[in-house]
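Trainee: Have a look at these structures, which come just after this line.
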Structure I
Amino acid sequence: MSEIMQTINNEKLTSELQDLYEYLDRNQTYMVNYRKRETNHLPYTSTYAESSVNKLINERQKNNKKMQWSREGAHNVLQIRTSKFSNTWEQDWEKAQEKIYKKAV
């Protein structure tokens with residue numbers, strides 16, 4: 001137990017804090033080290049992704065526009081945009097080509 005939990009006398013708060021510790025422990029491998037990403041000059045913010053999602057939804061999925069996209073189509077476009085932004089496009093495209101060629105054979 002942490003020092004913080006030892007100083008709390010509120011049972012509900014102690015329980016909630018314990019839940020938080022357990023959640024953090026279970027998800028530790030998925031947490032982003034923002035300082036490390038920034039130091040390595042990697043993207044560390046979700047601003048680009050969020051704006052892409054919002055733009056895509058507003059342009060192609062709201063209202064009754066002529067050029068509406070399906071959820072699957074929108075998902076695929078977002079995967080491409082993410083790949084381009086993350087500078088992994090070349091590797092991702094090579095993997096996609098391998099899958100395509102294996103299906104063709």
Structure II
Amino acid sequence: MNQSTHSDPEIHALLEDLWQRHLPATRERLDLLENAVRMAFAGQLNATNRAEAQSVAHKLSGNLGMFGHKEAGLIASEIEYILKTLTPDAVAELGENMQRLRHSLNTYL
């Protein structure tokens with residue numbers, strides 16, 4: 001057997017431990033994004049809040065992908081892009097993607 005066969009369970013356990021430690025920050029980031037979506041629907045998302053939400057979506061995209069939540073990472077990336085180019089017509093799409101993101105992570109949160 002090669003050494004990587006022995007380390008795979010160890011790597012999995014380390015990633016699971018890291019995921020558990022990052023859960024509070026992940027939940028906080030999701031809440032911040034949801035708040036930004038609510039603000040966008042209300043027409044109250046200013047440039048500062050939008051930039052912060054875009055940064056949070058970017059961080060989520062990378063973190064979720066790293067922890068094996070590929071679909072959620074891709075959705076977060078879509079949210080980041082929508083926030084970057086946000087138009088009034090894209091607000092509904094932003095809301096739909098936020099629901100998809102929450103749904104894809106529901107069992108892991």
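Rule-based calculations on the coordinates, nothing more; no lab input. In this text, all values refer to a predicted model and were calculated from it rather than measured experimentally. Cβ atoms are built from the backbone, for glycine too; each structure is taken alone.
Trainee: To which of I, II does the computed value 10.5 (mean count of other Cβ atoms within 10 Å over residues 31-38) belong?
Mentor: I
Trainee: Which structure, out of I, II, was distance in nm of label points 7 Å out along Cα→Cβ at positions 39 and 71 calculated from, if the result is 3.0?
Mentor: II
Trainee: Sticking with this one: For which of I, II does Cα Rg over 2.2 N^0.38 Å, calculated from the coordinates, equal 1.22?
Mentor: It must be structure II, since only it matches.
Trainee: Continuing with this model, one more query. Upon calculation of helix-only ellipticity at 222 nm (-39500 (n - 2.57) for each DSSP H run of 4 or more, over all residues; to 500) from the atomic coordinates, which of the structures I, II produces -28500?
Mentor: Considering all the candidates, the number was obtained from II.
Trainee: Compute relative contact order in percent (Cα under 8 Å, 6 or more apart) for each of I, II and report the one that scores greatest.
Mentor: II
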